[in-house]
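Each structure below appears as structure tokens.
Any read-out appearing in this document is the output of simple, stated calculations on the displayed coordinates, not a laboratory observation. Note that the structure is predicted; figures quoted are calculated from it, not measured.
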Structure I
Amino acid sequence: MRWLPDWLVPSRARSLPGQRWLNIALRTLHLCGIAGIGGGFLYAADAELWRGWLWLTLLSGLGLVALSVWSEGVWLLQVRGQAVMLKLLLLAAVDVWPQATPWLFLLVIVISSVVAHAPGRVRYYSVWHGRRIDQQR
């Protein structure tokens, strides 16, 4: 992965003091946000009722992505990072295919669950390399 800059994909994984707890806090906020936006996606509830939950979901998700990329830039090339990009595309498809909104939302949840609990050989697989990628370089 020499073509990626060293600041993005360092030779060794980076960590912050308290990173595990920060990750747990962000993930917990993210799950609360997902629960809060469920009414909007599943039952077409008025956006004013769930807009705050949407912001919580987006900001906590952005924090999770930033933490993952900062820790291990290779995350972007692994299934776990690619799944996040796919989920964002599916949620963006709501504007194009509004009648499928509940199904798209549920598909995002299914992808989240499957990838989060899949074996390491799946989560760390790189579609770009055709194999599991663990090392930064």
Structure II
Amino acid sequence: MAEFVMQRRVEFVDTDMGGIVHFSRYPIFMETAEHCFLESLGWSVNCVIDGCHIGWPRVSFQCDYLRPLRFGQTFEVVVTVLRRGSKSVTYGFVLREGGEDLAKGSMTSVCCHLLPDQSVRSLEIPEKLAAQLDTFVVEGGGS
């Protein structure tokens, strides 16, 4: 199993009045890591393939907060694939500093055709991307 790692620093905008990262910032950290992960594979969360505008709406998000992050702290976001279905992918995320887990979460996104009338229609993940995602599936996960 491979994993993707993104480095991040806690900025002032991420914190509450106590200097601790506000809970609402964790989904942003994870989504940013997802974007960087897909870009590292040569993809994007917003792209056009064969004239089809593809996006990845989120259908589920979950996070367990284990230890607080504070202003100025640097940490990494580790991305794996918990499950790759034919039309969706569930990512696993661990926010970590110095080998210590600070938060763990997951997010499920569905591959969709974004239609001109603003509606969406799920579609199969492109074969090349599916194969790339499969190299990041954790043991016990799968398609």
Structure III
Amino acid sequence: MPIYMIWAVAGLALMISEVLTGTFYLLVLGIAALVGAGAAFSGFDFWTQAVVASVVAVAGVLWVQQRRRLMVPKAMPSPDVGQPVNWEGWVNEPDRSARVRYRGASWEARVRGECAGQAGEVLYIIAVDGNTLEVAKTRSA
């Protein structure tokens, strides 16, 4: 079997297996192998074929990674940021974790900056991390 056929079969096998994964990486590697098959069919030696296929594979993988990064949706700002909460008490003062009352329920909070820690003190949500509110004395912290 000629070397260009081996490259072509490998490329087609990679492209067919891409259907099972859906990540585009195997598609890129399959295309690189087909380019290697073209180099082999054109009469280039094996090392040239390998270098051409490798360059196409690396360029394709970098392109897929860049495209994936651009397609990640931007996180929407939380509607809770800037809203006031009422102080309930420290859970662990050295760790700056506390309980605050927000929307009629008690929430876990991390305190940023200074806080008197008096019952009923008003703090403001500056960020939300899962179910934990990050709060501070001022809205702009």
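A value of 26, 10, 9 was computed for semi-axes √(5λ) of the Cα gyration tensor in Å, for residues 58-113 alone; which of I, II, III is the source structure? Clearly, the read-out refers to II.
Percent of Cα pairs over 16 Å apart, for residues 10-65 alone computed as 40: which structure among I, II, III? That value comes from structure III. Each of I, II, III could give helix-only ellipticity at 222 nm (-39500 (n - 2.57) for each DSSP H run of 4 or more, over all residues; to 500), but the derived value -5000 comes from II.
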